[in-house]
Each structure stands twice: as C-alpha cells, then as structure tokens.
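Asks: Given below, in the form of structure tokens, are the structures.
No value in this document is a laboratory result; all are computed from the given coordinates. Source: prediction; values computed, not measured. Cβ atoms are built from the backbone, for glycine too; each structure is taken alone.
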Structure I
C-alpha cells in the first residue's frame, strides 16, 4: 500500500475534516473517527482523493470502545503510522460550569464528561496507537488549545483538559522517542468551525476577531497544515513541541 495510515479522531467536521483532507491530498490513507455523525463521516470519506479510506466510530469516554476503534482503524488501513488526537467537547452555548452558577452535581458531571473525552480518551487512543507503532515508528499529534495557557474561566474543565493534553504529549514525546514515535501538539485559538460558529455569528463575534491583530480567526486548513507538518518525517526533531496557532491573540512566555 502506498502512503501512510492515518487515524484522525473527530474527523468528520471542523479541524478534523480539514486534517483528514490534508493527509489524503498527500497520498495517505485516512480513518475518519466520529462519535455520532456517521453521515458526515461517510460523506467525507467519499470525497477524499485516493483509496483505502475508512470510517470508524467510538465514544472516546468509553475505554473499551477506544481500543476497538483504534484496532479497527489499523486493520482497515493496513497498519497505523499517524494518530491525530483532535476529538473533543467544549460545552453548550451558555457558560457550562462557572463556579458560582453551577450546582455541585453539575460541576462534577461537567468535569467528568470533558476530562473523560478530551484527556483520558486522547491518552487511551495514544496508548492503543503506540502498540501499532512500536515496531515501525510513527507520529502522534494532539490538538490542544490556547485555553490551556490563558485559562477558560467559564469552562475550566476544558482548559484543564487541554493543559493535560500538552503535558501528556510532552511526557510521551520522551517515552516514545526511542521507538521512533514523535509526539507533539498544536494549540489553536478561535477557529472557524461548527463548534465556534455560534460565537462568531453573535454580537460577540467582532470582539472575538479583534483578539488577533489580524482581526480574524483561523481557518481549519491553517491548523491542518501545521498538523500535517508535525506528522511528517521532517518534523521528528519537533517532538515535544507545542505550536501556538492563535494569530498573536495570546502570547505566552
């Protein structure tokens, strides 16, 4: 088989869809993971250039389902060379769980839901993928967020989950490098996706765009280009890197 075998979690829409397209355009075989958007995933699979693409499903909060999904992707693609941990949840349009506007039950439930998907689910996917990469090497790229650094006061579980993804990636970068597996992160700011459209189309949209001196938000394709590079053979020395992709809207020291 030509090209690499690539699994993109949350691949049916937004950043994940752009990532899947970028790899397929480069001649790779892509497994598009989704949780509950089979129609979108199948439509994307049919649109991708090349052959050998697949659609796989799992709730990332279900550890057994994650393992089965990664193994299925590897079986259908003929191995696994790249994992892109992109899937994640943020929350409803209204502030999900600010401290003084949440009951204790709501607070606990929201932390459990977000961490189980965004952090533990991604960690489980990385473990499962690494088993397939151990003999052949590979790449794992986590899609984090600037919220890991600047904080998410209305959604602290989201910010914490993304900070955890960064720390997890850096730990795995050291642990897996001897096996030829390079692990890195991208940390986007606002990106024009289904998840952010409600904010961008509201009265708040202008203020969101003004956060960047470019006076816009990112396009999914811009994030996908960075992910694609981090997964390339030329980017091995970027292992452990966290690339900020926020249009200078947040600068960290």
Structure II
C-alpha cells in the first residue's frame, strides 16, 4: 500500500464556527507540507451562519430566520450556509495526490457520488443535478442555489461542496443536510424528504465504508497534532474571530 492510499481520519465533536473553519485551514496547510490526505467529519456547537468568501456580511439581513446565529466567513466561495441539522465534511489533499490530479470538478463529483451511494444504502433516492437552477437574482443561501453536480433529493438540494486551493494543496468541504433547522425553515433535509430517521454514527460508518471501497483508501483514525492545534488556535484569534475578516470581504486573505 502506497502513502497515497492512506488517509488520516478526524471525527471531531461539535465546535464553534471559528474553530471549525480554522481546523479546515490547518488541515489544508498540513496536506501541503506533509503530503498527506486528511478527511474530517465535524458538527457545530450551535446553529451558525457561514458566509462564502465573496459574500457581503450585510446580505445576511435578507434572511431573518438566521439573524441570531453567530457569523463566520469561510475561506471558500459559494452562498451562505446555516450549519445546524447537518453532517459536515472536509477533505484536504496535496495537489499531486491521485484524487487531486483531475479537474476541480472531478473531486467535487467524486465526493458527491459517494454521498449518492450512501443514501441509496439507506433506501433514499438521490441524484446529481444536471443543470443550474434558473432563478431571479442569486439566492443568499447555498442550498437555494443549484449547480451541476449538487446532490438532489427530488427537487431539493441536500448536499453541496466548495473548494479552496493553494499552490501545494486543495481543500474541499461541504454539508449533507439532514433535517430542517429553525434557523432555515425553508430548507428540508434528508429526514424530512425521506421520512425516516438518520443516526449520525451509522451514517458516518456507512460513508467511510463507501469511501474506502470507492477510492481504495485506508482510513487511519487520528487527531490534530500539537503543531496543527497551535496553528488552528492562531487562526481563530487572528482571522476567523476577527471582525475585519468576517465583515469586510474586500480584506485580503492571509
């Protein structure tokens, strides 16, 4: 088994928006520096609204239901996400990893096809969106937008992803919407649409088994090392909890 067949696996407890985004960025840096694959599942300590990198913070005023949610800005693009009744994942890869050698879309679709196989194991029919939804303007929420390759259950989007690329590595993270949130009542999740409960530990187990089979990966349970933890703490303090990053989208990234 080659080094590219081994992937670090992090399954993290619920955490704040700033910490979750900081850990994803620390993973991206580690993937480039250590030439390692890292997969992470995580959740949120409280309902949290994340803005896409290019969204203006003032846009949140158009969505009153999430008005009391804490706000964080992602390093990836796309529409706003209400992180509540969902399972969130991230994948960090060095650019020379076999899973990253195709186009950005190939990686995007690869993860979403795994989600489709997982849903089918649960008896839920989902499919990839084939075309962009036509809508007036650009909806504020990511799950009200539709792009080719998003995961649909009927007419509703239940999974989407976004990417951030550096000269040495790529990060893809995304969400599988499980149920309707009081902070986004217009968005039904898998439970609402399929009419059956979903236990997150079993969902994670099924997802990991499918990923190992489809991609030929050996998943090695791991956690952040001391250097990564220190880097994530620094990123929280200097970036993700800083008003300049959250509220001024014109501020240069660092």
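Asks: With Rg/Rh (Cα atoms, Kirkwood Rh), for residues 47-110 alone coming out at 1.17, pick the structure among I, II it was computed from.
Replies: Among I, II, the structure yielding 1.17 for Rg/Rh (Cα atoms, Kirkwood Rh), for residues 47-110 alone is I.
Asks: Can I ask one more? Of the structures I, II, report the one carrying the highest value of distance in nm of label points 7 Å out along Cα→Cβ at positions 87 and 207.
Replies: I
Asks: Which structure, out of I, II, was mean count of other Cβ atoms within 10 Å over residues 7-14 derived from, given a value of 27.4?
Replies: I
Asks: A value of 2.7 was derived for distance in nm of label points 7 Å out along Cα→Cβ at positions 159 and 239; which structure in I, II was it taken from?
Replies: Numbers: I: 3.2; II: 2.7.
The read-out comes from structure II.
Asks: Among the shown structures I, II, from which was the value 39, 23, 15 of Cα extents along the principal axes in Å, for residues 143-190 alone calculated?
Replies: II
Asks: So helix-only ellipticity at 222 nm (-39500 (n - 2.57) for each DSSP H run of 4 or more, over all residues; to 500), computed for just one structure, reads -9000; which one of I, II is that?
Replies: The read-out was computed on structure II.
Asks: If you work out relative contact order in percent (Cα under 8 Å, 6 or more apart) for I, II, which one comes out largest?
Replies: Answer by largest value of relative contact order in percent (Cα under 8 Å, 6 or more apart): II.
Asks: Taking FRET efficiency 1/(1 + (r/R0)^6) of positions 151 and 167 (r between Cβ atoms, R0 = 35 Å, to 0.05) for each of I, II, which is largest?
Replies: Across I, II, FRET efficiency 1/(1 + (r/R0)^6) of positions 151 and 167 (r between Cβ atoms, R0 = 35 Å, to 0.05) peaks for I.
Asks: Right, another one. Determine which structure produced the value -0.90, -1.04, -1.33 for log10 I(q)/I(0) by the Debye sum over Cα atoms at q = 0.14, 0.15, 0.17 Å⁻¹, calculated from the coordinates; the candidates are I, II.
Replies: Comparing all candidates, it corresponds to I.
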